[in-house]
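So, here come the structures, one by one.
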Structure P
Amino acid sequence: MKKLRYFLMVLVCGTLAVSCEDKPALYSEQGAIYFGTADTLFSYSFAQHPRKIKDTVFVPVNILGDATAVDRHFDVEVLHVSDTAGAVEGVHFELGNGGIIPANATVGSLPVIVYRTPDLEEGKAVRFGIRLKKDENFPAEGISARQNLTINLAYIQKPASWGEFTGAITGYFAGYKDNFGTWTPTKYKLILDALYDVNTDMTVTEFPGSRFSPPVLYNQYVALVRNYIKAKYPGNYGLSGAVLTDPDYNNLPIQVGPANY
C-alpha cells in the first residue's frame, strides 16, 4: 500500500511539473494595412455640398493582423498625375500627417482635405494617386491590389443620366423639356442650391430615372426648383422682381417644369 501511495504521488508531481512548464507563445501576425474602399478609385464631388469650398473626406483603411492596445499611425505618399487632369498638392488637396488606426480597432481612416478651386467651378475634374507606406507599425505586405488609390475631385459636371430636351434618344428624366431641360453649369448650380438640405448639408445631384415612369420624388424635385426660382427670381416667370439669366445659354431666364430651353 505504501508503495502504491508513493507511486501515485510521483505520478501527480510529474504531471504538475509538466503542466507548470512555460507554454509556447501564441502566433502573432505582423501588421499590414490596405485601403478599405470598394474600388481602387475614390471620387468626391462638391456638387453634393454646394455651400462648401473646403471639405475633409475620410478614406477608410483596414488592417491585416492583430489589433493593438495603442493607436497606430500610418502614412502615405502622393503619386502625382502628369497629364492636364493632375491635381496639385496644396491647391486641390492636402494630406496632412497621415492617419490613425485607433487602439483595439482593425479599421481607421485617412483624412484628405479637398478644395473647391476655380477650375473645378469651370467644369474640370482632377485626380491624384496615393500609396500606403510601410513602417514600424505596419511592416508587412497588405493586400497588394489595395495599396494604391486614385482620388477624383470634381464639382460642376453634367450627370451621365441627364438626357436631352426632346427625350427622344435616352428618355432620361432630367433633361426632358417638361422637367429641367437642357443642362448648363448655371442651371445646374441653381438646381443644387434649390434642393440643398441644410440638415444634412447635402443636395441632390443626379436624376437617373426615366421620364416615362419617374419616381414621385422626382416630380417633387421639379416643383421645389420651380418654386425656388419664383421666390428668388420672380422676373424669370414674368413677375415683378429679380431675374436670373443663363450666360451658358443665350442669356435666357431660367425656367423649369416645363423648361424654356
Structure Q
Amino acid sequence: MGRTRSPLRRLTAAALTVLATAAGLVATATPAAAATVAGIDVSRYQGSINWTSVRNAGIEFAFIKATEGTSYKDPNFNTNYVNAYNAGVIRGAYHFARPNISSGAVQANYLASNGGAWSADSRTLPAALDLEANPYSGGYCYGLSTTAMRNWVQDFLNTYRSRTGRYAVIYTTTSFWNQCTGSWSGPWNNHPLWIARWSSTVGALPAGAPFWSFWQYTDSGSVSGISGAVDRNYWNGDRSRLIALANNT
C-alpha cells in the first residue's frame, strides 16, 4: 500500500486453525494448505470498482483506504465502503500512518471520525493501521527512535480502542516492524496481524507475533471488476471466523 498505489506491503500461504484472543479471532502461524478466504485492499488508485463483480469473483473481504496522516481522506472511500458492503463484501477501513507529523492519538481520532469507526453489522472489520516504510522525506522510520515509535503506535491503538471498542488490525512488514520498533512484541496478544510479504510463503513474522490473521501476498493481482493491478490478501481461517472478527464475538 502506500503513497502511490494502495499503502500496504505483502504475503501468502496459509493456515487453518483459528485461535480466539482478546483481539477477537486471529489465526495460527503454521502454514498448511492454502488459505481459501480471499481478499483485496484498495484505494483511489484502483479507480471505479464494480463491487458486485468483485464479490462474484470470490473476493470475500476488502480493506479500503480511508485516511492518511491528519488531513487526507481518500476521495473514493465513501463510495467503495458503501458499495462493498452492499455487494456482500466484508469491509474494513485502513489508515496510512504518518508518525512524524502528529501524535498517534490525533491520527486515530482522524480515522475514527472519517469512516474508520466500527459498526456491529457482520460486514465491518476493525480498522487497520498501515505502518510501513516512510515513502516521504524523513527517513525509513520517520525519524523516530524505537521507543518513540512504540509510544506512537500504542497511542494510536489505545485511542482507536477508546473511540470504537475494537482492537485495530496492524498492517506491517517484518523488516519494518523489527527495525523501527526494536522488535517490540507488545501489541500481538490483542491486535490482529496483517503481514505484508509478496511471496509464496509468509516467512518470518514480526518479533513476538505468534500467528498472522491477514496476509498480503502480492501487489500485482487481478480481479474481475477492477481495472489494473490490485493487492491480494488471504484471511487465515474460514469465513465464519472472519465474520466472528467483524462481530467481535
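Values as computed for the structure displayed
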read-out: Origin of the derived value 15.2 (mean count of other Cβ atoms within 10 Å over residues 62-69; candidates P, Q); value: P
read-out: Relative contact order in percent (Cα under 8 Å, 6 or more apart) derived as 30 - corresponding label from P, Q; value: Q
read-out: Among P, Q, structure where Cα extents along the principal axes in Å as derived comes to 116, 44, 35; value: P
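Since every read-out is calculated from the coordinates, none of them should be taken as a lab result. Keep in mind that this is a model prediction, so the values were computed, not measured. Cβ atoms are built from the backbone, for glycine too; each structure is taken alone.
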